[in-house]
Structure I
Amino acid sequence: MDMSEIMRQAQEFQQKMSQVQNTLADRVVTASVGGGMVSVTVNGKNELISIQIEKEVINPEDQSMLQDLIVSAVNEGIKKAQDMAQTEMQKITGGMKIPGMF
């Protein structure tokens, strides 16, 4: 394989990566904790899009429970978004692990 072919393949791979990243920005996942009392939506860029909190879980006397639920929901949402991104990246890398990528 000559150098120009390697460069062409690298550029093609870079274009595919860019397309996947753009697609992931538009895709979202939702995670719920506490029996659905706290739900979050996270996009494929690991950005928190929204938080929904059921009024039944809002108790001024127990702020720490609500805080824990929010942290758990956000962490689960980020994990789901990362899993989604990794699945999409594996499609273009053929399952090959590339350092620094998801």
Structure II
Amino acid sequence: MVVVVSNRIPVKKGHEEEFEHRWKNRKWSIANSPGFIRTEVLRPVKGENYIVVTHWQSMKEFEDWTNSDAFTESHSNAPPREAFSGPSQLEIYEVIAER
């Protein structure tokens, strides 16, 4: 069953450009992970939460990625704490219908 992982990231006003630059110029090692389907990084039209969405062929493959060296490497160059207005919120879903 396909799994969709959403991470809501509250970026403080004034830090949007740096946040977006980091995403656009990062090493996308996730793309080589078994079970990875695709990812999107969404900019808010209203509000401050950016959303990072990844799609996986299974929960196990997502969990395997979170335990990998590639995961650690991809999160090693995080923006400074002051760029965020609060903690991020991880949500995990199973796709039950699609068209």
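Values quoted throughout were computed directly from the atomic coordinates according to the rules given, and no laboratory measurement underlies them. Not measured: the values here are computed from a predicted model. Cβ atoms are built from the backbone, for glycine too; each structure is taken alone.
Using FRET efficiency 1/(1 + (r/R0)^6) of positions 27 and 67 (r between Cβ atoms, R0 = 25 Å, to 0.05), single out the structure from I, II with the greatest value.
On the way: I: 0.35; II: 0.85.
When FRET efficiency 1/(1 + (r/R0)^6) of positions 27 and 67 (r between Cβ atoms, R0 = 25 Å, to 0.05) is calculated for I, II, structure II comes out on top.
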Subject >> Structure with the greatest value (metric FRET efficiency 1/(1 + (r/R0)^6) of positions 11 and 51 (r between Cβ atoms, R0 = 30 Å, to 0.05), set I, II) >> reply: II
Original post:
Comparing distance in nm of label points 7 Å out along Cα→Cβ at positions 19 and 91 across I, II, which is largest?
Top reply: II
Subject >> Structure with the greatest value (metric distance in nm of label points 7 Å out along Cα→Cβ at positions 3 and 83, set I, II) >> reply: I
Original post:
Upon calculation of relative contact order in percent (Cα under 8 Å, 6 or more apart) from the atomic coordinates, which of the structures I, II produces 47?
Top reply: II
Subject >> Identity of the structure behind -19500 (criterion: helix-only ellipticity at 222 nm (-39500 (n - 2.57) for each DSSP H run of 4 or more, over all residues; to 500), calculated), options I, II >> reply: I
Subject >> volume of the Cα convex hull per residue in Å³ - highest-scoring structure of I, II >> reply: II
